[in-house]
Each structure stands twice: as structure tokens, then as C-alpha cells.
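Next up: some structures, all given as C-alpha cells.
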Structure I
Amino acid sequence: MPVLVDTNVLVDLAVSDPDWAEWSRTALGQAFDRGLVINPIVFSEFSVRYETYDAAMDAIDMEEFQRENLPWEAAFAAGQAFRLYRLRGGRRDKVLPDFLIGAHAAIRGYAILTRDPGTYRSYFPGVELITPETHP
């Protein structure tokens, strides 16, 4: 099963985060044979650190990743998960990126590689999560 890579893992590597870069690099390496996927939501979150498209693209070794658009079914599933979030008292009124990323993984049957599993665990409990807690 392919692995959808969350933004925080890519940022860890791009900025050589002293606390997380080693874990993120190791986790990516272990997941590589399964197939690594990123989508436009992940790329948009990642790209805020760069002034140009080319600079953002150069910061990611795109040869390692399959680029995949968000399936329409995932957009709907994200909306439904966000609806549940609001019913549970969530205050934000825009669809959060984690709902789109989580729904993409859920619809496609992908795992998610992340160090921030909260939203995914709460709203997409059937998605396999690769986190520091599950893969130290």
C-alpha cells in the first residue's frame, strides 16, 4: 500500500529540523518501497517557505514521489469529516488541509507518514498511520 507523505515530514528534511529530520529521513526510507505519494494540498502547504515554484520544486526530490491529484470522492469525504468536526464543536469554518490529506489516503487505501496524527486518528481511524509513536 502506498504512503501519502504529510507536509511536516517534508519540512523536517527541507529545514534540517534538529529534532525530527533524522526520524523523517529514516521513515521515508523505510516507506520508499511501498511508494511515496504527495498531492497538491501537501505541496501547497510545503511551498509557503519558497518564493518561486521552481525553488519549491527543487527543495523536494520529485523523482522519489508519485504526484497525485485529490480524488473527487476524497473531496466529499473531507467535507463529511469536516462536518463531523463542526458537529463536535470545532470552530474553524474552512476545510482544513488535514481533512483533505486524510480523506485522500482513506479513499485510496494509502497509509499516511506524519508526525502529527491527531486529526487523522480522530476522523480517519481506518487509515494506517506511520508516526514516531508507531515507528520509533
Structure II
Amino acid sequence: MANKTVPTDTDVQAFIATQPEARAADCQALVALMQRVSGHPPRMWGRMVGFGDHHYKYDSGREGDIFQIGFASGAGGKGDISLYITCDASQYADTLARLGKHRVGKGCIYIKRLSDIDTGVLAELCEAGLRECAK
């Protein structure tokens, strides 16, 4: 079965321009932070903005490619911003406790707006996720 999430030629800035003003500003700040931390330029993966490349292989034999870290803005700027930083956020409970207002899902961290969190702690989490990908 092929992955649904694949890199596209969609321009990241064009995607951000479709977001409401406050959300677009948060997306721009996330692009700057994640690009600085990862050393990779942003690239669209469907409706997600990703940084770097990661090849994975599960015990089941399923394998594929995805970005190392990234984020998605709720459809049309509504809803949460989903931060894709680690496969298992629970292993970073101590760091997440310092992040600010967020929720944790199975594979991502949800925030309403960037001003709700400490971006320095987010950078720490991004660095940890990158180390996880390097294993």
C-alpha cells in the first residue's frame, strides 16, 4: 500500500498565504523555527509542511518516507495546529510539561496558537525528534 503523504511541488509560501492572517503568522514562525533547528528547507507533503526526509520501516515490514519534523494548519486555518515532531510524545513528558497549552495525540502535539506555548521548549522537542529520526 502506497503512502498518502508524499512530497508535492506546492509552494510553501502559497500555502501559508491561504491561511487567515494570525494563523499565517504562526505558520511563518514555525517555518523559521523548524528550518533553523533542522537545517532543511520547508517542503509541502500534501497539506503538511515538512522538514528533512526520514525513511521508516515497521516490524510488520511496511515502510515508507516522511519528513523528519513538520506541522499542519487546520483546514482553511480552522482548528488546531498539529506539530509532527516525534512518534511517541509520551517519552518527552517532562519537556511537554514546560511547553504550555497543548494536547497530545497519538502521533502529534496540538496547539491552538503559537503564543500559547514556549517556542524555546518547542525547539528542544524538535531537536529531540530529529535525534529520534537519526537512530
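State the single structure among I, II that was used to calculate relative contact order in percent (Cα under 8 Å, 6 or more apart), giving 20.
II
Tell me which structure, out of I, II, gives 3.1 once distance in nm of label points 7 Å out along Cα→Cβ at positions 18 and 122 is calculated.
Among I, II, the structure yielding 3.1 for distance in nm of label points 7 Å out along Cα→Cβ at positions 18 and 122 is I.
Between structures I, II, where is mean count of other Cβ atoms within 10 Å over residues 50-57 highest?
Looking at the calculated values, the largest one is II.
Taking distance in nm of label points 7 Å out along Cα→Cβ at positions 34 and 58 from the coordinates of each of I, II, which one would give 3.2?
I
Here semi-axes √(5λ) of the Cα gyration tensor in Å has been calculated and equals 21, 19, 13, so which of I, II was it run on?
II
For structures I, II, which has the highest computed value of mean count of other Cβ atoms within 10 Å over residues 26-33?
That would be structure II.
From I, II, which structure was helix-only ellipticity at 222 nm (-39500 (n - 2.57) for each DSSP H run of 4 or more, over all residues; to 500) = -14500 calculated on?
I
Each value in this text was obtained by applying a stated rule to the coordinates, not by laboratory testing. Computed from a prediction, not measured in an experiment: that's the story for all the values here. Cβ atoms are built from the backbone, for glycine too; each structure is taken alone.
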